[in-house]
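So, here's a batch of structures to check.
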Structure I
Amino acid sequence: MKTFMTSNKWSLVGLAGLLSLGLTACDKSSGDVSILAAEQNFKVSLSMQPRPVDILWVIDNSGSMSSSQTNLANNFNSFIQDFVTLKYDFHMSTTTTDTWFEIYNNNSLYNSRWRTGNRTGSNPTNSGVYVMNPNTSSLDSVFTTNALVGINGNGDERAFSSFKESLSNPANADFRRSNAFLAMIIISDEDDFSRTDATFSESYTDPKLIPTSSFVSWLDTFTGSNSTNRHDNYQVNAIYIKDSACLNQLQNSTQKIAQRYGEIADATGGVKASICDPFNDVLNSIKNKILVASAVFKLDREPQPGSIVVKVNGTVLPESATTWSYDSAANSVRFAQESIPAADDNIQIAYDPKTLL
């Protein structure tokens, strides 16, 4: 009994709920979805909507970050182009690694409302756009303004506490959507030393250092995830100093090799990228990771092994490393980077379920 999932768009909603709307005999020539059980044919209409993506940039705004911010702004097109071409519904905002200080200081410089430019220095800037999306006019220019957050920020970089503070701010509710995949990108030449107080310390053994796992657990709760499905709901990517070769290349005594950024990227399925590598390549790799992670079709029921048939715009797409694969643990069809469909493509997924209901 083969189940067909069809639509002009490409995210799935539950089949089980639709079954309760009523089952009627199906004319096989009508092109409607069918579930064949013994001598009966039943018709079900499926509605699919494209899955949104919410992208949050957490940018180090300390004194050594000028060139990295410029590299990010100059190579932004490498990151965003495929989201535009594939017609993704994205939200995108920026915050800084010193936003955490708002907890202890009411200074507006540390306001956790999304950043729209550089708040300090001799030439403050403001794009006026808190949340960028596909309809943002002059997107490249707006992102450049938002990403160049300046280098006069607090030197106690706490990216983890900062993204938590920003995502928790009710004023930022215009960014996060409950049905969207959340992708965060941290850019820093230090490490996160988020603590339970405002005291400066860069000791990994300090008892007041908040464990990386605590922030992963918070993100699980924030996104409605757990350890088995978090990779389908969010990821944290990091661009940082990964080794001594990069540290020596930068030749700045205030910078350091980071540990905790790698920990949170590993725990959430994100990319660990070097701040010393060409930003064009770095942003491409992160972009690809986000696209693949969000191009997932969760099935309503468990399929019989080998029964899945995937069609894109009416053409069968054979299963392979460069097309799609079935993830039994998540009961989902995942598209490879080379075959990610556009938001208005017609996707059909047919399979024989192990059980009728």
Structure II
Amino acid sequence: MKKMTLSLLAFFALRSFAADIAFVESGGVRWHDIRQLGVEGQGWTDVASPYDRLPQKAKGVVRDAVWNLSRDSAGMAVRFITDATKIHARWALTKANLAMPHMPATGVSGLDLYARDSRGVWRWVANGRPTGQTNTIVLVEGIKPGSREYLLYLPLYNGVTSVEIGVPGSHLIVRAPAYPAERAKPVVFYGTSITHGACASRPGMAYTAILGRWHNRPVINLGFSGNGRMEPEVAALLAELDPAVYVIDCCPNLPGEQTAVLARPLVEQLRKARPDVPIVLAEDRRYGNSWIIPGKAARNDGSHAALKAAYTAMVADGITGLHYIPGDTQLGDDDEATVDSSHPNDLGFYRQAQAFDRILRPLLKAGQ
């Protein structure tokens, strides 16, 4: 892996860029709106609110449930460079409910900070814990001196109206370098609550985020809790994007009979718009307690069989660029990887990222 951290000398060579980034100073802290630093994870700029995941024109076209869920900031992040030894954050949330019964506030409504180490590897630094709809905190302090690149993830199951990063007045924040051309195109994920991020303990542990760090490229998370249903209205929006890969992970929200009907039209819709973009079809993960509850095992079996039959028929009919991720081993084989038999915990998301990576890695390397 190429070394991607910046020396202090290189950082101060970028001082001129800092002059273009406005800030508001209060109590010795310079607050920077992250929109000036380049928010990642949005496929459209024509949005109703700054951190929506679908464009404004989608309202009234997609179902209301999809539209409302698209206003969560799942998958969005910002990269920046600073030499600060103390980093502040403040953010305002759209919903008063900070947590869910099976998912903590740190994942639903919190921030999550990573930094590149001396090898250029993303490593976790700090989590922003929400206490209300408006939050102002010291995200981390006592940082080793030196300039480095940071990555801040936004909440998974809440929306935000504003997010700011603060540093002491004697320090600078600048935009991180753009991704190189061979890694500039995002991986687009379309799926369910699991894709949305349930039930990661913090935003950086969603499997989509893990894969983004492993591949050092942007991702767009279009997971809609309970509503990833292979709908043509959503597919039409997906087709507007120009990704490196499409990943379709909708089976947890569809019984086998619906999967059998909907998988092919979705693929054909994407393939018509993007003839050369790989499309990955993922089976649903196996329920953690399906070994003892026959109805859950049957649900998985039917969904898997339907998706595999659709995939096999499409390949036989000459639809190219299709790839497949089996579901049985996505979360391991020890039944310890979910919070409720369905939604992964952090261990489950890490294992799921590994399972997806086995298919995505060769595809993304081939595109470089």
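Only the coordinates and a few stated rules stand behind these numbers; no lab work does. If you're wondering where the values come from, they're calculated on a predicted model, not measured in any experiment. Cβ atoms are built from the backbone, for glycine too; each structure is taken alone.
Can you tell which of I, II yields 2.2 when distance in nm of label points 7 Å out along Cα→Cβ at positions 102 and 118 is derived from it? Going through each structure in turn, the value belongs to I.
Of the structures labelled I, II, one was used to calculate Rg and Dmax of the Cα atoms in Å, for residues 110-229 alone, giving 15.4, 50. Name it. Of the options listed, only II reproduces it. In terms of distance in nm of label points 7 Å out along Cα→Cβ at positions 94 and 182, the structure with the greatest value among I, II is II.
Suppose relative contact order in percent (Cα under 8 Å, 6 or more apart) works out to 20; of I, II, which structure was it derived from? Source structure: I. The value 61, 42, 41 for Cα extents along the principal axes in Å was derived from one model only; which of I, II is it? Structure II accounts for this read-out.
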